[in-house]
Structure 1
Amino acid sequence: MFSSVDLENSVNALLARFNLMAGNYTEAITAANVVNLASTSTWEYDAAVPNPLSFWFGSQNVTQARDLNFGLPAGLLPDVNDGRVPFYVHEPVASDFQLIGFWVDNLDEIPVYLSGEITLIKAEAYARNNQLTDAIAQLDIVLTKTAASDTYGLGANLPAYSGAQTQDAILDEIYRNRRIELYLTGLSLEDTRRFGRPGATDASAERNRDFYPYPNAERDNNTSTPANPST
């Protein structure tokens, strides 16, 4: 079971992910450095247990991408030449945005982690430690990688970073790339909070909630479940 999962690399990738979220930047870099970016680790699906996003998108024609902006604000929109945009979203006719990527078919495998995430973890950890040269070096790997050089064919194919050499500017660019590179991986809510983006009740909100309700399965089985957060 789970023969498609590369256990050792996945464990280190998740250690890097959660250490970054916890603010343990040195530990995040240490874990990320031992992940083999050439390896693949995926969740497999079959007819009985289909790819959940493909099944959802394909079972009705309402839920698709809103646009090509990846939930980003006006000042951080994707570059028009970013190769990751057509990897994830297809626009067969104007304003008809269809999700593709890892969710075209019910049997498509979904990566446990992406190599770009591991590199962006290092970029962010270095940036938050104010090691800006190292942060830019990692960011440039993501910006300049091509589809041919990425394990899953996910390449931005853009020029290297040329923005301001400040911590805030570099973190903004890292945030932009996380939103694009890690589209629909379930990390955006944590990212928006960690990067201090406008919350649900703020002006120019960039997320519709700050905390999600408790799952019904938890509430049904635990009478001590608190009331759901209002936003």
Structure 2
Amino acid sequence: MRALVVQHEPDGPAGTIGTHLAARGHEVVVHQVMQRGSTESHLPFPDPTAFDVIVPLGSVHGVYEHDVIGTWIDRELAMLRTAHEAGVPVFGICFGAQAMCAALGGTVERAPGYEVGWYSYDTDLPEAIASGPWFTWHGDRCLLPAGPEELARNELCTQAFRAGRTVGVQFHPEVTEELVGAWVAKCPPGYFASHHTTAEAVLDGFAAHGAAMHARAITLFDWFLDEVAPS
């Protein structure tokens, strides 16, 4: 079995979902979209039908920022659309979920607020997508087209959806404390205050919620692999 991980920035790896895919017997192939210091990419995306699972990850950019990522975003959307139409299971995370929403004909827009830190959500499928707390870091939201089923939400936006063998989650089940610590270290002074939180609150959440979130993430990944992907 082969899994394609679409990693957008060099500092945004697959984390626990990559580790879990490997533990479940997948050969994990990483397609690095952008190289350090550049938002452009002219690399062709792999043929999605050559893989058993596709996992598009997060990004600091918005799907709609064509002036910044116009050299590759339309090609990624085309690849994801091909995967979905061919029945290749897709598990999109944050930007990856937004890209899948756009590929299905939905819209991605700036949300009226940011979520940075630890949040719980209303869920229709708590045995697979627990309410949380989940680690979240985003300022955009999906407006789903007709067809996909919304599975979790809050007052800000859709937090999880499914369309056949495709699942998207707005939160970050894949992160580790080390990974988020590296992201936090790159933020400019005042960033967290401007988003109504602190770096300490973001990182201290791992002591309170990290182990339980990891367990919830494994349950979520296994639901996708065992219930969604084979359907």
Structure 3
Amino acid sequence: MLQYISATDRHHAAPVPWLSSYFLFSFAEYHDRHNTNFGPLRVFNDDSVAPQNGFPQHPHSEMEIVTLVLDGEITHQDTLGNHTAIKAGEVQRMTAGTGVAHSEMNLQDKPLHLYQLWFLPTQRGLAPSYEQKDLGFLTGHKNELVPLVTGQKVLEDVVYMNSNSTVYWANLGAGKEIDFKTFPLRLAFLYVKEGSLLVNGVALGPNDQARIGDEHSVRIVAEKDAQFILIDLPASEANY
């Protein structure tokens, strides 16, 4: 079963002049009781932040927060003592756990583009923690799914999170294809950054999404050069 959601059906929010955000799930002032999560994936925001602006310090708890920087640079600071810069092609994970506060600022002179993902954790009451890696996902590893973040410890050279999920990225050339093996107790979420794809025969363009369940495989064919994110998820929301 594949649910296709057009880019035009995303919720667009511009609460302040420096932020343009597309919410794929209920978030902030946008609430749709039929669109609160997909398995443990609770938030997927496609954010653009103007230069010399950003998110001032604010708290979180009991959530795995993943950020993929697509263009520009974030300056991150938190109450754990971390103060870092995250550039395009880098991945950040923050376990909010029992509570942490952080800021995410664009201190550069160019716009910042990022994906912000929140996952319900497999366990509550975790100690807050932070991890960041340069995985070069925007330019490397052509025509394959590259794991970026996972809670499945069999994978190496990735960012670890406390969710039985894996975030993949792909740079897929026109005419190339990927067959992703799954099974009915798992879900697959796919979001296109650019290009065009056929996903199990359904056409997807830039900023379209597919939510897939009760399948044994996902066949992805690029009609044009494409970049996309694919998230492998358990069918249940969380395991606690």
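When helix-only ellipticity at 222 nm (-39500 (n - 2.57) for each DSSP H run of 4 or more, over all residues; to 500) is computed for each of 1, 2, 3, which one produces 0?
Working: 1: -12000; 2: -8500; 3: 0.
Corresponding structure: 3.
To which of 1, 2, 3 does the computed value 3.3 (distance in nm of label points 7 Å out along Cα→Cβ at positions 152 and 168) belong?
Details: 1: 3.3; 2: 1.6; 3: 0.8.
Source structure for this number: 1.
Identify the structure, out of 1, 2, 3, from whose coordinates mean count of other Cβ atoms within 10 Å over residues 88-95 was calculated to give 12.2.
Going label by label, the one that fits is 1.
Each reported figure results from applying straightforward, stated rules to the coordinates on display, with no laboratory input. No experiment lies behind these values; they were computed from the predicted model shown. Cβ atoms are built from the backbone, for glycine too; each structure is taken alone.
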